[in-house]
Structure 1
Amino acid sequence: MKSNSTQEQTRPTTAENLEEKFDAGEDVLDYFDLDRAFVRHGGARAGAGRKSLGKIRKQVLLSEAIVAKVNAIAAKRHLSFSAAIETACLSLR
């Protein structure tokens, strides 16, 4: 008669049953190669990266004539297309 431990060893190790063993307090270090452990040094600093502009991306369908007018205004004022639209919307207030 086989014991439960023998059947347990023949079952393939998955993330789920490895986690179950760890939660049960069993030693799971035999499943890992500690000689080749990946150690991440440092990491992203708090506050690092591009700062949010506080804007939301939206898709708007415009006629070709409106796009041409906005492009002309944007070029004249040295603005991006989005900045020209935003300026025009703010002037509606």
Structure 2
Amino acid sequence: MNQLSLYIISINVLSYLTMCFDKYQSKKKGYRVPESRLFLMAFMFGSLGIYLGMKAPVYHKASKPKFKIGIPILIIVNAISFYFIYQYQ
């Protein structure tokens, strides 16, 4: 497995865990992860992890329009970027 694939897997796991943590903190009224940080993680190829955090069993940020629209767009952008980076690696 090359370094790029390892990075993609790692950032998506970290993104998913961050969504889980933020959901937990929202229930406990604790420290919250800024939405800008979640979008930054999604932009840095973690969009799939953020998207999975929006689905069962977490359901975090799933009703917010900027997440419902923005994260799927970032998944497409990430996939296209990954293709071109992998192609010319």
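Rule-based calculations on the coordinates, nothing more; no lab input. Predicted model only: the values in this text are computed from it and were never measured. Cβ atoms are built from the backbone, for glycine too; each structure is taken alone.
Going by mean count of other Cβ atoms within 10 Å over residues 34-41, which of structures 1, 2 comes out largest? Comparing 1, 2, the top value of mean count of other Cβ atoms within 10 Å over residues 34-41 belongs to 2. By the measure Rg/Rh (Cα atoms, Kirkwood Rh), tell me the structure among 1, 2 with the highest figure. When Rg/Rh (Cα atoms, Kirkwood Rh) is calculated for 1, 2, structure 1 comes out on top. With distance in nm of label points 7 Å out along Cα→Cβ at positions 26 and 58 coming out at 5.6, pick the structure among 1, 2 it was computed from. The value was obtained from structure 1. In terms of mean count of other Cβ atoms within 10 Å over residues 18-25, the structure with the greatest value among 1, 2 is 2. Source structure of the calculated read-out (helix-only ellipticity at 222 nm (-39500 (n - 2.57) for each DSSP H run of 4 or more, over all residues; to 500), -12000) within 1, 2: 1.
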